[in-house]
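The structures come next, written out as structure tokens.
A short reminder: the numbers here are calculations on the coordinates, not readings from a lab. Every value quoted in this text rests on a predicted model; they were computed, and no experiment measured them. Cβ atoms are built from the backbone, for glycine too; each structure is taken alone.
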Structure P
Amino acid sequence: MRPQADRTGNEKPPLIEYRNVTVRQNNHLMLDEINLTIDQGEHVAILGPNGAGKSSFIKTITREYYPHAGVPDSYMRILGKEYWNVFELRTRLGVVSSDLVSMCTGNYSGRRIMLSGFFSSIGIWPHHKVTPAMEQKVDAVMALLEIQHLADRLTNQISTGEARRILIGRALVHDPETLVLDEPSSSLDLHATYELRKILRKIAVEGTSIVMVTHQLADIIPEITRVITLKAGRVFEDGPKEEVLTSASLSRLFGSPFEVLKRNGYYYLW
């Protein structure tokens with residue numbers, strides 16, 4: 001995808017631009033010279049087996065991990081900048097990570113969790129000033145995600161699928177350009193997974209781009225057009241969905257013989 005232009009006609013910088021990004025944690029190589037560009041507006045899936053580096057990739061976006069300083073010609077830019085105030089970045093990217101799911105499940109109502117997105121906190125605290133505009137925005141996002149009935153329910157009393165949709169709402173209250181999802185269907189049953197995919201398709205159609213990190217092939221909604229595969233911390237393949245999601249490619253990626261089946265815009269391994 002070519003870079004988009006903003007309202008002034010200037011080209012927008014890429015959403016993500018990584019060059020020779022290597023990440024080490026406790027002397028363990030997590031990412032190995034990643035070279036990758038994702039433009040704003042793209043719907044992209046990053047697919048790989050467990051241990052491929054997917055969670056580490058998410059943590060570079062959230063600025064929990066930084067590239068190893070010893071790699072020459074290395075940089076990691078998000079929206080054209082190498083350095084961000086994390087709180088400012090959260091208004092541009094809506095991130096729903098596995099860590100966030102566990103942190104936000106507790107004695108908080110669905111509405112309070114979503115309102116906390118305005119303050120980059122978990123829950124609402126006495127020093128937070130909730131405005132009528134914030135309340136109205138939460139109502140609008142709840143309607144979009146079809147979760148109005150969860151407004152007053154405590155997150156420790158609802159299903160995992162319902163909690164996941166509340167956290168997606170928390171990420172959307174700022175109208176971010178991109179929603180970043182880490183293993184979106186993890187721990188969901190078949191019905192909750194179906195409902196989540198339906199909502200993600202709705203979000204994509206509404207104009208928010210989606211970057212999804214997953215090891216489940218069936219998480220990749222039809223609106224996603226590009227797939228990047230990771231293996232052992234490196235980019236394994238990168239290209240149009242139809243070219244990457246083949247039986248031969250995924251058999252090499254996962255290390256077992258698989259057949260890829262396609263139905264109604266979704267791909268499945270057999």
Structure Q
Amino acid sequence: MRSDRVIRAVLFATAMSSIAALLIITFFIFRTGIPAILRIGPGNFMLGTEWAPTSGQFGILSMIAGSLSVTFGALLLGVPLGLAVAILTVEFAPPAAMRILRPAIQLLAGIPSVIYGFIGLLVLVPLIRQVFGGPGLSILAGSLVLGIMILPNVVSISEDAIRAVPRSYREGALALGATRWQTIWRVVLPAARSGIIASIVLAMGRAVGETMAVIMVVGNALEMPNSILDATTTLTSNIGLEMGYASGQHREALFGIGVVLFVFIMSLNSLARWLTRSRTA
């Protein structure tokens with residue numbers, strides 16, 4: 001029918017517009033960022049520890065270290081907690097509890113990142129300063145905030161992966177004498193492994209790409225961190241702080257940071273898609 005062809009054409013055009021938008025963004029970032037990286041030198045850019053635009057120094061190693069430190073700390077908190085919540089919701093929680101847990105998890109995903117930053121700044125930073133000393137604005141504060149922010153990613157995807165495990169797997173393990181926890185630990189989780197890994201990869205991409213909440217709690221110090229209590233800066237936070245006034249080579253170097261972020265996050269998304277396909281194959 002003609003109406004079907006029209007709807008198909010509209011949907012196709014909508015899908016192609018999304019692809020076109022991605023291509024435009026990629027071209028825009030790479031057109032400015034790649035020449036800047038080549039002019040500075042890939043080694044000097046990626047491995048340099050000095051970021052001083054007024055002196056022509058554009059090393060981002062300290063930012064890479066800050067991003068990786070905050071992300072790793074967030075995964076240490078968010079992954080075990082998120083996986084525990086996913087197991088609870090699928091295997092143990094009664095329907096009455098599910099009516100509370102699901103909306104609460106969805107609400108976490110809808111809270112603006114600046115709100116997380118405010119809570120971290122007003123609660124976590126003073127607490128860290130009081131308990132551990134130091135400025136409070138630190139890798140630890142950033143990790144705790146991001147760990148809570150990535151929970152919806154880990155919970156939702158891990159829950160779907162665990163729920164997709166056939167019931168016969170559970171019944172077979174229980175019939176062989178395994179306890180309920182042994183069934184979950186030895187049978188269900190290994191069967192859902194690829195989906196759980198995909199949730200971790202996507203959560204990692206969310207943590208690496210977060211800007212506003214990180215700016216508010218990590219201290220934004222352009223130095224190599226030596227401790228989780230040290231202030232640091234991340235790739236995204238540096239772009240957010242400096243793009244407003246940068247110009248010339250400084251601005252181009254910030255686009256170079258964008259290229260590094262783009263490649264890293266796209267690699268994580270590709271890995272997550274591959275893991276998801278391998279689970280469903």
Original post:
If FRET efficiency 1/(1 + (r/R0)^6) of positions 165 and 237 (r between Cβ atoms, R0 = 35 Å, to 0.05) is computed to be 0.65, which of P, Q is the source?
Top reply: P
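Compare volume of the Cα convex hull per residue in Å³ across structures P, Q and report the one with the greatest value. Display every interim value, and only then the final one.
Numbers: P: 147; Q: 195.
When volume of the Cα convex hull per residue in Å³ is computed for each of P, Q, structure Q gives the biggest number.
If distance in nm of label points 7 Å out along Cα→Cβ at positions 229 and 245 is computed to be 1.3, which of P, Q is the source?
So the calculation was done on P.
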Subject >> Parent structure of the calculated result -23500, given that helix-only ellipticity at 222 nm (-39500 (n - 2.57) for each DSSP H run of 4 or more, over all residues; to 500) is the read-out and P, Q the choices >> reply: Q
**OP:** Tell me which of P, Q gives 1.6 when you compute distance in nm of label points 7 Å out along Cα→Cβ at positions 109 and 141.
**Re:** P
**OP:** Kindly point out which one of P, Q the value 24 was derived from, the read-out being relative contact order in percent (Cα under 8 Å, 6 or more apart).
**Re:** P
Original post:
Which one of P, Q has distance in nm of label points 7 Å out along Cα→Cβ at positions 149 and 173, as calculated from the coordinates, equal to 2.3?
Top reply: P
**OP:** Determine which structure produced the value 3.4 for distance in nm of label points 7 Å out along Cα→Cβ at positions 13 and 205, calculated from the coordinates; the candidates are P, Q.
**Re:** P
